[in-house]
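**Q** The structures come next, written out as structure tokens.
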Structure P
């Protein structure tokens, strides 16, 4: 075994193999070989004795965060237009902003800033929408790959019910999507994902073509589902043959036929919840954006109790921050608010939501988000100012999640490789 193949971190190791509790290893060694975790040891095994150790002292070692839904192209419009609700916000701000990505110079500038902020915030894997523009989508992939961030990136598809300057020719949209797939499908870290923006902006022909691509190339799918009451009504008007919103995606093989993430899932019928469970579709909770656009609160506990898989997303720019720790906080707070009115919905705990932000969301990428043997070493080293009262590792984690900043993250690893920052 070559020394360069092994990474050893020493410190207070905290992660969530299961939702209900944390695993804590104080003053222990986390060892990875070829990017994958070999084990956690209180005493370093003999075969690793001559390999250098990154000693984190009293710091924490936790898994990197996984953001399952964001719009990289909306990074520049954070905080703008948030007095609107969803459909007006798209019309007044978002489509106009995304149109700027026809300029590769603008795309490069924005996507570089987005990627650096993702890294700063401790996000090691991200599922991102780009725009309809093939060239600028390629630029986003190149920047993420160069910086070593794990990602699924979608070239957005929309050919109906949108401004003329953002409306694609259906066949050209499919052709450019297929070209993008060919270019990135074999990359080890940054991969394509099928991305119909949402049902109202896609023709039946486009949805059918995208479903065929997902099946042919065995690609995952991302889109939006049941975010806003007006949006749901619009879908019913546009697709009267479908009783439920999710059935639009389902009939075009974009709902679990390959791994699928659907953002928001705020207004969900019992039938829709059952279909998500049966098709193993992942619901992505985006608390900031749902509050900012007055969309509602995802019934997260209800989804979990009904066997639906859930991850977390920042949803820039309807969300105003790429901080996954703050997304964790908002998720817990909103679950407490719902529990006041929905007595059957117990508030979520920190371990449960930390799990969603690491291993739960990481499952979409494979063996990601935990420190169990065989998992990819995506890790953050957290060092905070000494507290007035000594804190246990779990207390340090609580304080970081609620009060920490990117400055507390002193090292970042993705696939066992340290990310320069």
Structure Q
């Protein structure tokens, strides 16, 4: 390799919190900056910066992704009461992911990163399971209220055409809690279309599951949109590709998935997809071994590490201890974003670099050098190392590939 690979258009870089923020910088220093003239438009989504800007920085970052077409995001804290006190926050800011996804309005595709040496907890899962998660609305854009005492809660809609709907939710006899959620037909339609297109592109069966027996209007609408779009647009194409689509209740889908060999796209509403993607990634080995990309209806991409901020490792890191935090999801977020940037810009060297980075990472694991979360799952002799040593080993393998 002679000289650094050039970039013509920047990625939108969204920095994050705690140990993943530390890993983020390590990955850039060890694996990106020595080989690339890395070009990014930087946004600090760390919790202190969100507090300073009244969370305006999060919306600014999302709109930057709309301008440039590709973003890459580190894991961030969504504060609860304990975090509010720990960080001295003025309020419990919304989920940054929820804000970004509301602005981009798309579908999150999550797929496990498979290696030859990591044994899944469910041994008959021999094919990857792709989670397709709707990324708009639901509890991530909800309205909540702490009911202080007796009173009546109502659901009220007033249409511009004079239509009205009013129904009692509950007559409270004492304190309680209240929540309101929403979604939009056009967002559900975008979600369904993205799922059908992805299934066709990868030639995998598509499953969609919800709970329309309980949420007859809300989940029922999702079911209707999927079925109508399949019947009107995709049925013949699916038959030609030799794949199928079907709907089932989510509790039935969970049982079917656990009995399966994998190899399907599993479409889920926002919260369901959040939970089940963690289940799938953990069952395949580790939360840190999963890719995650948000694809908006107008073709924007946001790649991220889908796990949390590894808080306990961060507390140890602050004490000066070395940790064996797994950076693979962060590496693959960067490689996915760089590859997409290369595709959009016609930058073949950048695409080749992204491919080489992923291959070097997997080969390092398969050679027996890995972080502690993977070492106890390895089917071959493994050497558990700290994060810095792991990244340096990947850099050695990457350098060899790029020579």
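**Q** Where does the value 21.1, 68 come from, among P, Q, when Rg and Dmax of the Cα atoms in Å is the thing being computed?
**A** The correct label is P.
**Q** With mean count of other Cβ atoms within 10 Å over residues 336-343 computed per structure, which member of P, Q shows the largest figure?
**A** Comparing P, Q, the top value of mean count of other Cβ atoms within 10 Å over residues 336-343 belongs to Q.
**Q** Out of P, Q, which structure matches 17.8 when mean count of other Cβ atoms within 10 Å over residues 200-207 is calculated?
**A** Here the read-out was taken from Q.
**Q** Still on this structure, please answer the following. For which of the structures P, Q does the calculation of P(r) over Cα pairs in 10 Å bins from 0, in percent, for residues 104-319 alone return 8, 34, 39, 17, 1?
**A** Checking each candidate, the match is P.
**Q** Kindly point out which one of P, Q the value 14.2 was derived from, the read-out being mean count of other Cβ atoms within 10 Å over residues 160-167.
**A** Of the options listed, only P reproduces it.
**Q** Something else now. Here helix-only ellipticity at 222 nm (-39500 (n - 2.57) for each DSSP H run of 4 or more, over all residues; to 500) was calculated and came to -10000; which of the structures P, Q was it taken from?
**A** That value comes from structure P.
Computed from the coordinates by the stated procedures, all read-outs in this text should not be read as laboratory data. Just so you know, these numbers come straight off a predicted model, no measurement behind them. Cβ atoms are built from the backbone, for glycine too; each structure is taken alone.
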